[in-house]
1. Given a computed value of 33, 27, 23 for Cα extents along the principal axes in Å, which structure among 1, 2 does it belong to?
2. Quick check on the output: -20500 is helix-only ellipticity at 222 nm (-39500 (n - 2.57) for each DSSP H run of 4 or more, over all residues; to 500), derived from one of 1, 2. Which one produced it?
3. Taking distance in nm of label points 7 Å out along Cα→Cβ at positions 13 and 85 as the quantity of interest, name the structure among 1, 2 where it is greatest.
4. Could you figure out which one of 1, 2 the value 46 for relative contact order in percent (Cα under 8 Å, 6 or more apart) was computed from?
5. A value of 1.6 was derived for distance in nm of label points 7 Å out along Cα→Cβ at positions 21 and 45; which structure in 1, 2 was it taken from?
Structure 1
Amino acid sequence: MVRHYLVKGRVQGVGFRWFVHREAAEIGLHGWVRNTEDGHVEVVASGSAEQLAELNQALHKGSRGSRVDAVIEHELAESEAASLGPFQIEGAW
């Protein structure tokens, strides 16, 4: 399964991408996380339904210092998984 998440709230400048990276890697997901130009955080993740449910819970909880107002989730085509490697932060440096 492949999911796209858009996380809205105070999620930039508070270590949110690093939090998502750590959680997703521990869960064993493939994919990436990055900031958007409009102040949100975007996540694409591939894994089992159980793994994605665990990530969804973590996204709603957020990192220390963050405030999650909304998590918008969309299912992506299974074929998207082929282009995803080990979970990474895009645009971090």
Structure 2
Amino acid sequence: MAEKPGRTSAEVAEIVAIRALAFLAGDPERLGQFLSESGIGPQTLRTAATDPRFLAGVLDFIVRDDATVKAFSDFSQFPPPTIAAACEALGGNVHG
């Protein structure tokens, strides 16, 4: 995703992470696994989504598995390096 003028890399990273959250929400099995691992309940998801640390956690969950990265890349049209860079920009752990 090319950055638009005036957008910081953190803002772009948040956009990628919000798309990742939408991707997870579209797959009940993945969403359930993510919620279980994160300790976040469905009722607090909307509030949590405004926290950059939570968004980093969403991307951490995505990037730790190559098949999930590919599925999210296909869904979002963000190439895997953009996804990894967004994770890193939000302070997440990029798993290689």
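1. Comparing all candidates, it corresponds to 1.
2. The read-out comes from structure 2.
3. Numbers: 1: 3.2; 2: 1.2.
Largest one: structure 1.
4. Comparing all candidates, it corresponds to 1.
5. Here the read-out was taken from 1.
Bear in mind that the values in this text are calculations on the coordinates, not laboratory data. A quick note: this is a predicted structure, and the numbers were derived from the prediction, not measured. Cβ atoms are built from the backbone, for glycine too; each structure is taken alone.
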